[in-house]
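In structure tokens below, several structures.
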Structure I
Amino acid sequence: MYTNIMAWENGEMSEVDEIKFFSELIATGMAWSLQGCYGRAAMSFVENGVISRNGQILVNLDEIYDN
């Protein structure tokens, strides 16, 4: 988990990895107990229909093209 936190904070995650990371944070509830930026990012994924409120990924990750 710590490696993922550092990668996200350093902007080193692909879009797909970021979605998977926040899916896990939301599912475990950690998104709401870490720094505020995590909760805001998690809520953005939820509000945009990418991840459900229980952490389920709602988009087809195969259709996301990482640069």
Structure II
Amino acid sequence: MDNLTEILPLLLPVIAIQLALMIVALVHVLRHNKYRFGNRTLWVVIVVFINILGPIAYFIFGRGDEE
């Protein structure tokens, strides 16, 4: 239990960043229907299930041109 109390202050910012990235990416995926690669279902799965890297991958590779 002591280990958890030592690690928790380091994990909380990482968890907060992950949640923020996931929420922003999901909102963008659901509001837009143009993607450079893949489709909406693929990007939702990637964003939700591939922690931290999924949302980053969406913004780098999946996000289509804005209109």
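Laboratory data are not the source of any read-out in this text; all were calculated from the coordinates shown. This structure is a prediction, so every number in the text was calculated from the model and none was measured. Cβ atoms are built from the backbone, for glycine too; each structure is taken alone.
Each of I, II could give mean count of other Cβ atoms within 10 Å over residues 38-45, but the derived value 16.9 comes from I. With helix-only ellipticity at 222 nm (-39500 (n - 2.57) for each DSSP H run of 4 or more, over all residues; to 500) derived from the coordinates and found to be -22000, which of I, II does the value describe? Among I, II, the structure yielding -22000 for helix-only ellipticity at 222 nm (-39500 (n - 2.57) for each DSSP H run of 4 or more, over all residues; to 500) is II. Of the structures labelled I, II, one was used to calculate semi-axes √(5λ) of the Cα gyration tensor in Å, giving 17, 16, 9. Name it. It was calculated from structure I.
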